[in-house]
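What follows draws every value from the coordinates through simple rules; no lab data is involved. Note that this is a predicted model, so its numbers are computed, not measured. Cβ atoms are built from the backbone, for glycine too; each structure is taken alone.
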Structure 1
Amino acid sequence: MNKGFTLVEVLVAGSILLMVMVGVSRVSVQSITSGRNRMERDRIEAAIHNNIQLIQQADSKLTLESMPVNERRKACINPAQYLKDKLDQASGASSVPKPKVTGIDGNNPITRTIEISKRPGITVVTYSFLAPEHSIGQEQRIVELNPNFQNRCILE
């Protein structure tokens, strides 16, 4: 009697092994890709959250008492515009630089715009970025700020 496997048994076992290996490789590639995308997203989100905290800190430090006397009237007439101007300044106590993150392609994927809302007294900060996951596309994070010093303008 011959001991061993027939050619048919070897081919069936080989094709089953091949299907299992292809399935495992697809799962492995997908987990590596999603892990890299997750890390990239976490870096972008962390930079945005850090920048939001810096903006909120700058807003809380921007009081009427901290402003030069000759700027108080201008600040009280249009508080949202005054806050926007101070945040956008290149330097100063209330300036907050745009978030800086180096993406996979070497560019900063985050753009920040500061605008005045149509509703009076509200400054709108918008962060836009292209999501690392290709199926999602452009994303935005929007923060609306009511300038901290605005409540004291009534008393001035």
Structure 2
Amino acid sequence: MIPMLLFWFAVMGLVYGLMTYYLKPKQSQVLANGDLVIPRAQDGHFYSPGSINGREVMFLVDTGASLVSVSEPLAQAAGVNGGVPTTFHTANGERAGRVVDGVTVVLGPLRVSNVKVGVGLSLGDDKQALLGQSFLSKFDISLGQKQMVLRAR
């Protein structure tokens, strides 16, 4: 009985380890010409580390979003203060928030100052932010089946 139990624990551990490795997002790469290549994750989205006002975040790249968007706790931690109260119209309905100008956003080698950021998003993780067109519109974007490439204009 005990050997069989140990066998199944080993199998479950192996499956867990393989799934953790398989589902782990691949890292973004900077090419010699300065392009940023972001691989598509297993869930079909694009994730890449960056920063907002120097505060490290994991961006979910969303070409359909108008603004870079963060949660209130992340905004406070990154010094994204003030702004204009507004109502955001999202795929999940309306949400009260605020829009702040003058924020510095960095994604790999790509840096933009004076970005508009929406505050009030909830992604379930206060270290994650949505990277929208208020940043992305400054770059040429190529979207492929397995990767997204951002190139400075």
Structure 3
Amino acid sequence: MKWLTFISLLLILFAFQTTNPCDPKQLKDAVREVMSPYQYDLSKLNRFTYKNKPQLKELEVDLFIGEKYKLIFNTTGCPIPITINLYNRDKDHSKRKLLYSSKDEPSDKKIFTFEYSKARHIYIDYEIPADTTNSNLQGCVMFVLGYK
């Protein structure tokens, strides 16, 4: 009887397991071929939960002047597409300039790249749209930085 209970419990546990779309290793490996000829510097996995109103998340990245950088974003972990904007200054600064926006890319594209070499800082804004289905969706973006 204990054996039957144990087997039943295992079957129930395996039935509720799903694949994780936000696996950091898989998301990083997907951008490895896009990285060359740049050298890997850092990566950051940003997780978020879609809410019933739009959200804005900002990330600051410090850079060295004189180096060439490649910024790569993998959005395959986003069930609802998000917009990625890169700026030269933070969101509170009045004279900030838009350097790149993923709005200009095709809507089915999941990996975005941008090369940059002119500043000490770059600000990444993730525009997360509202979830109209109220299904408590979660997503993630893998950011990878390379230098040359």
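Here are some notes:
- When relative contact order in percent (Cα under 8 Å, 6 or more apart) is calculated for each of structures 1, 2, 3, structure 3 gives the greatest result.
- Top of 1, 2, 3 by distance in nm of label points 7 Å out along Cα→Cβ at positions 88 and 120, largest first: 1
- If helix-only ellipticity at 222 nm (-39500 (n - 2.57) for each DSSP H run of 4 or more, over all residues; to 500) is computed and equals -4500, the structure in 1, 2, 3: 3
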